[in-house]
Structure P
Amino acid sequence: MAVPSSFPHRSPRTPLAGIRVLDASAGVAGQFCGRLFADFGADVVLAEHPGRRSTRHWVHPQTGSASDSLFWHLNQGKRSADLTVAHSDLHYDVFITDGSQAVTPPTGVLVCSISRFGEEGPYRDWRGPEIVMQSLSGTAYTTGRQDREPLYGFGHRVAYSAGAALYAAAVAQLFAISPATTRRNVAVNEFEVAVAMSQNAITQYAYNHTQQDRSQYSGPLGMFELADGWAFLFILPGRWRALCSILGLDEYTDDERFATYGALVSNWKSAEQLLAPALRAWSVGEFVGRAQQARLAASAAYTTRDVLRCAHLAHRGYWSNVEVSRDRGRHSRRLRFPPLAPTLAPPEDERRPAPEAGAHTAEVIDQWRRPADSSPFLGLTDSSRPLQGVTVIELTTSWAGPMAGRMLASLGADVIKVENLDHPDAWRGGQTPGDPRRYPDLDPGPDPYNRSSWFNAQNLGKRSVELDLKDPEGVAVMLDLIERADLFLSNLAPGSLPRLGLDPDVIRARNPCLITLLLSGFGAGGPMAGHVGVGPTVEATTGATWLMGYGDGRPQGTGAAYLDPISAWSLLGTAVSALYGRSRDDGSLASATPIELNLRENALQWMGEFLCEEAMRPTTHVTSLRPNADRNCYAQAVLPALGADAWIAVRVETSDQLVAAGFNDLDVLRDWVAGQPANKVAQTLQGRGIAAAPVNTGARLHDDPHLLATHAVASITHPRAGTARYSLSPIRADRDNSRHPAPAPTLGQHTEEVLAEIAGYSPARIADLAALGVIARISGLQHDAADVTAEVVV
């Protein structure tokens with residue numbers, strides 16, 4: 001991408017320095033979007049209306065006590081102004097709205113809109129609190145115990161994610177919009193964001209009519225009670241023998257039920273029955289320590305208090321405290337989270353605490369009545385493909401990294417996935433078939449690595465280069481690609497890149513303008529830096545598993561590996577911010593140390609109100625919430641509907657609302673729901689003003705009428721997996737229904753063309769690399785023109 005030279009130099013720490021953002025939202029999604037603008041250096045003003053309901057008025061779901069912890073977390077770094085006084089003659093660049101305030105921005109401002117369901121489709125007028133989003137997206141159906149009602153989880157995790165998605169979409173548009181452009185807007189809705197986080201449910205069902213439920217996670221994941229607490233364990237391929245050795249179960253190392261990874265997954269319930277009694281003799285700390293030494297993904301289930309006391313986070317300097325003024329001259333110290341990507345944020349002493357209402361009204365009006373020194377709109381690309389011209393080299397696996405790459409591709413970037421059949425992306429898999437539920441008609445075929453629904457869902461629109469990075473020649477090729485790239489994205493374990501010969505200093509020497517973005521489980525420094533972790537086991541270390549459950553003191557994990565898509569949004573927002581900052585700063589931003597994010601700390605941002613509240617308590621409550629409870633409303637529950645394992649999520653704001661809907665009390669509502677199909681119940685209750693939704697299975701999500709009507713899913717033909725439905729990126733810059741991404745690449749499909757186009761290799765050079773086995777030529781799998789077409793599902 002061309003780098004303009006018309007902007008004065010800005011600190012490489014703050015890519016959005018000088019940008020003015022007016023946050024006129026009142027909900028979590030909009031205010032978190034504004035918080036991210038502040039994290040990356042923008043001047044963000046929260047427009048507040050006296051007396052209007054906002055995140056300042058939050059009731060803790062556990063204790064029922066009123067708190068400002070949600071507001072405190074969402075609005076760090078902002079100023080506050082009462083713009084009922086004046087706003088029409090102010091000069092600002094970006095306007096965030098969720099429709100809660102009647103503020104009309106001036107012409108030329110980038111309007112960033114967040115909504116529940118968008119402006120079209122059968123759900124457009126539905127009420128959509130968090131429990132509705134988790135239920136409609138299918139996530140609730142997979143969370144909890146099979147013998148109990150599904151769980152929506154806790155908090156506002158979809159809303160946080162939607163705010164992050166809106167932020168990334170907005171910054172991407174700054175590339176495309178020119179100062180002369182008059183039409184400037186971007187919109188994201190929470191439902192499509194929630195669907196993007198449902199762990200490939202639509203595509204898995206499309207491939208073979210299977211779907212995940214609450215009986216078992218899609219892999220060998222277990223939650224076990226040990227002598228002094230709970231631990232989560234995920235067995236990665238090849239680690240069953242090591243686990244048996246630790247637990248003294250050597251007689252089961254060669255048991256045919258567990259002999260292959262696919263067999264272990266299929267027989268996981270039997271494995272759990274063997275493991276549970278052996279694990280009860282261990283303390284959590286002893287077992288997790290031994291398991292980590294054996295490279296097993298195991299983690300203790302932390303309470304929120306455990307998180308605050310965590311030595312690893314303390315070592316990393318994660319928490320800070322700020323002194324705030326209170327009434328009558330009193331002061332107190334409050335917990336403050338770091339910015340999402342601290343290396344790109346303003347210095348600590350320049351970051352503001354969350355503001356008092358209207359505290360900055362006069363100074364904002366005085367400052368913003370004068371135009372800014374320069375425009376933030378670069379006008380570099382087509383607005384439908386704002387990252388066109390950006391080249392991304394992606395060395396990632398599984399979900400978080402690939403999903404971030406998929407979102408970058410949807411915004412126009414050329415995302416090149418570097419991979420190898422001997423060390424494949426875990427979701428692609430190798431030559432040995434994995435879980436049959438991943439494949440079309442449950443058939444892995446002769447090339448299962450090209451037929452995985454999970455891989456194909458998260459790698460739309462990319463190109464694939466098959467390259468052996470164990471070979472020095474392969475590393476040399478990789479460096480040639482990196483030399484011509486804009487962004488390098490990796491989620492390999494800490495220390496892996498230097499062992500491959502891709503040390504940051506080597507990379508920087510080859511491409512000083514490259515932005516390097518790294519994702520790990522726990523961060524590159526600290527006592528847990530080397531811990532093996534996957535989404536569900538890292539989730540256990542955030543305190544989240546104690547915040548959801550059935551009130552019996554037994555933690556529960558999210559059915560989907562929810563930390564992965566959370567980290568995908570974090571990666572995406574950081575990537576577009578860094579790319580934008582580099583474009584404004586003539587490349588100076590890219591000379592900094594690689595930008596590091598990690599699964600755990602990203603997830604902590606999504607539950608910040610609970611941790612901020614915990615920090616103010618003298619004691620902690622370690623018992624999980626009542627199932628699906630929220631004391632911010634009169635009643636919230638997941639109720640059985642007509643049919644096997646059929647459920648309806650309901651949220652009633654007040655008792656008057658319940659009576660107005662025709663129900664004298666909750667028991668009457670419960671009895672009525674039990675005799676009705678879930679879809680009919682949801683439509684009826686929504687029509688009567690009560691938030692409700694069916695708890696969708698993968699099958700119902702596949703055929704969801706709103707997703708179909710709004711073209712949020714598309715039928716895409718893959719040359720080795722056939723035609724199936726895929727959910728599209730919720731931050732599609734181009735909502736043109738005729739334009740959809742190419743299918744996920746077959747392994748090595750684009751090796752030759754990428755080496756020719758990007759690295760500039762001659763046919764002879766490519767042939768030599770193939771003869772040496774550095775690259776692989778896989779014939780017969782090239783897409784025909786007809787194969788890459790995508791038709792809208794109607």
Structure Q
Amino acid sequence: MKRHIPRLIVLALLLQMASGCESTAQVQQTSEQTGAATAGQPGGQKQLAKQPEQALPFSFEVKPETFELFVESGGSRERASEPLPARRVENLHKSEQEVSWNYPDDKLQVKIAKEADHLQISLTSTGAESFSWPQVKAQSYMLPLGEGKWIPAADKAWQSFLREESLSFSESFSMRFFALNQEKFAIFYMVDNMFNNTLDFAADPAISMQFTHEFPSINPDKSYSFRLYVTDNDPVQIAGLYKQIIQNQGEFTTLAQKAAANPNVEKLYGAPHFYIWNKTFLAEDDVKWAMLAKKLGKDFTNWLVKLLAANKEDGQESIAQLKEIMKQDYVAAYQRKAILNGFNYALRSRDFYNPQLFAGVADSKAKALIAKGVEQLDEVELYELNKRLLKSVLQDAVPAVEQWGDTDSLKLLQKMQQAGIARAWIGLPDWTAAYMKPAFIGQANDAGYLIATYDSYHSIHKEENPDWNTAVFADKSLYEKATIAKKNGEKKGGFLQRGRLLNPTLSLPSVKQRMSEIMGTGVRFNSWFIDVDAAGEFHDDYSAEHATTQKQDMQAKLARMNYIRDEWDMVIGSETGNDFASGSITYAHGIETPVIRWSDTDMRQNKTSPYYVGGYWSPAGEIPERYAKQVPLKDEYRHVYLDPAYSLPLFKLVYNESVITSHHWEWGSLKIKGEVGTRMLGELLYNVPPLYHLDNRVWESNKETIMRHLQVWTPFHQKAVQRPMTDFAVLTKDRLVQKAVYGQDLQVIVNYSSKDFTYENKLVKAKSALIIDGSITRTFQAGVE
């Protein structure tokens with residue numbers, strides 16, 4: 001619950017700030033009664049909480065020769081930036097409120113101005129290609145890495161993880177600040193220019209950070225700057241200060257405002273997120289396998305083999321198994337998968353219709369589609385025709401085409417509804433899944449769910465691959481004329497170094513073309529998920545024909561998301577969801593659990609390792625291993641990514657009622673062995689939608705776990721997401737009991753520890769959550785895996 005400062009203390013603080021006094025009453029943290037975190041450990045119980053927007057008054061001192069910066073507040077003096085090697089200084093000017101100078105050898109100008117509540121620090125290149133400042137050290141750090149992290153400088157695991165790590169600021173930091181926890185207060189750096197910045201970490205032995213800005217030759221803006229504030233060692237104060245800044249800049253849009261423009265936004269309130277992998281025409285249980293070989297016939301099989309030959313390795317396996325089953329009186333499980341892959345590949349082909357083979361087809365819908373002309377059919381019509389043609393061959397070995405794939409689509413939706421899931425966001429792997437089963441999209445709409453396709457405008461491939469259709473564009477000139485070049489003229493590679501990166505400033509005509517084509521088929525999407533665009537991955541394009549800065553890259557990505565949102569009435573989501581995109585998107589996947597250690601070979605390459613996350617490929621209709629396989633995490637990664645003792649809700653304290661954030665799809669709620677219960681508790685504490693990859697098999701195996709969680713999570717989220725997170729506190733020294741408050745009276749206390757805890761005379765059992773909604777309480781027991 002939000003605490004208020006007595007009026008006399010507020011008046012005293014305001015008078016001190018107005019008079020320019022360099023000291024102020026310090027807000028003390030207490031742990032005597034609660035055992036809470038102490039000073040230097042943010043999130044402790046507060047004896048007296050100030051309004052979030054109040055920064056502390058302070059004075060400063062700078063040494064131009066080394067750019068060493070000190071701040072003093074409340075009688076305590078701290079270094080805000082470490083000294084650089086001494087350098088020559090020219091044009092030094094000092095006044096009471098301002099200091100400026102030049103570094104002639106570095107070709108850099110510096111200006112520091114004292115504003116009412118902060119320092120404005122500006123660095124301008126007069127020829128410098130890059131400059132590194134500030135270099136900082138602290139007892140601990142509050143960094144918006146994803147949702148947020150508290151990083152003690154002396155922590156061995158964090159030292160190991162961050163040593164020699166170099167992070168792109170715009171990509172790795174969800175918000176545009178970093179904070180240094182010192183003994184008596186925190187030093188808060190707000191980064192004004194988010195582009196072309198890197199943060200380099202060292203551990204010598206304590207963790208330190210160095211901020212470096214590049215001045216690209218193609219960018220006329222030759223400056224970068226910071227606003228430096230002093231505030232309490234408290235994530236609520238830090239996040240509140242940042243929230244006030246962005247609100248003052250007009251950069252904050254609430255979910256209520258987004259729902260006013262598109263009422264479908266409200267369908268996200270209390271909605272778990274599901275990826276459903278029904279990208280298949282025929283499923284294994286659709287086929288009467290004992291009858292199959294007899295139905296195929298020699299002429300059709302020869303035609304099918306010819307079509308499959310174009311599918312390289314996968315096609316060869318399908319062909320081999322088709323030939324094998326002709327000699328058998330049974331069909332083995334691995335043969336079924338190969339044959340289904342073959343069917344599902346062939347049914348997407350415009351060459352599937354063979355006038356000689358299908359001259360006598362009796363199906364009236366098939367005849368009407370043939371009469372229209374195969375080349376004139378859109379993909380939905382093409383797939384409908386091909387399904388009916390295959391049905392004419394397989395006859396009673398398969399059900400009516402309207403029932404194909406029902407187990408992992410229509411029947412699965414029915415099971416979700418029967419279980420009591422009234423709201424859900426459903427994502428498909430791409431839009432062809434909808435073309436294969438348009439009725440599934442319609443039923444999801446009718447159920448009141450949001451239904452989205454995955455889409456991407458990141459990579460473009462020269463050779464078309466129907467299984468990577470987001471990298472295929474109707475305008476074939478884009479590959480040569482609209483891709484991003486490095487400084488040396490070399491083209492940047494696309495995802496997994498396949499193809500190239502498409503310049504987003506040249507993409508909008510293709511976005512419009514794709515959207516018109518997809519929505520022109522009549523599929524009823526009401527949401528859209530756009531990969532990468534909100535991830536902060538920006539590029540400078542040095543192509544002479546279309547030079548582009550990182551800022552222009554960002555603006556183009558926002559423009560295409562806004563186009564899809566506004567022109568097509570879509571509820572928009574994207575990867576990660578860094579806050580530059582908060583006005584465009586409504587939901588994001590990746591802030592809460594990001595992609596974990598992409599460079600670890602045991603996780604990504606070593607298939608014999610217990611930590612191997614799995615590959616992207618899967619048999620048709622099945623969830624890829626990368627999303628379905630449950631794996632443990634190495635201890636170091638668990639410490640850094642999952643341990644609640646080091647997590648802070650920095651993003652939620654700013655954006656809870658603006659953007660709904662969940663996990664990256666690679667790290668869904670069930671993915672990490674031994675951590676499912678802990679993550680459920682975190683989803684309650686941080687008001688995070690669980691994210692599941694679903695087919696019928698996963699649903700049947702995990703239905704009880706999912707629904708037990710949703711029965712508590714859904715009504716909580718439905719309320720909490722419409723309110724700001726107003727408070728957060730760590731209640732024990734081990735930091736394993738934590739509290740979050742939403743609005744005035746909705747509280748959740750989570751006990752991650754193995755010991756029971758008492759909060760305000762209420763028992764919070766080990767591994768459980770207590771929700772206090774006014775006078776109503778609810779509990780959730782995570783259990784032990």
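Quick note: the coordinates plus some simple rules give every number you see, no bench work behind them. None of these values were measured; they are calculated from a predicted model. Cβ atoms are built from the backbone, for glycine too; each structure is taken alone.
Observations
- Structure from which 0.30 was derived, FRET efficiency 1/(1 + (r/R0)^6) of positions 227 and 691 (r between Cβ atoms, R0 = 30 Å, to 0.05), options P, Q: Q
- Read-out Rg/Rh (Cα atoms, Kirkwood Rh), computed value 0.95, structure in P, Q: P
- Per distance in nm of label points 7 Å out along Cα→Cβ at positions 243 and 611, the highest-valued of structures P, Q: Q
- In this comparison of P, Q, the computed figure 13 for relative contact order in percent (Cα under 8 Å, 6 or more apart) is attributed to Q.
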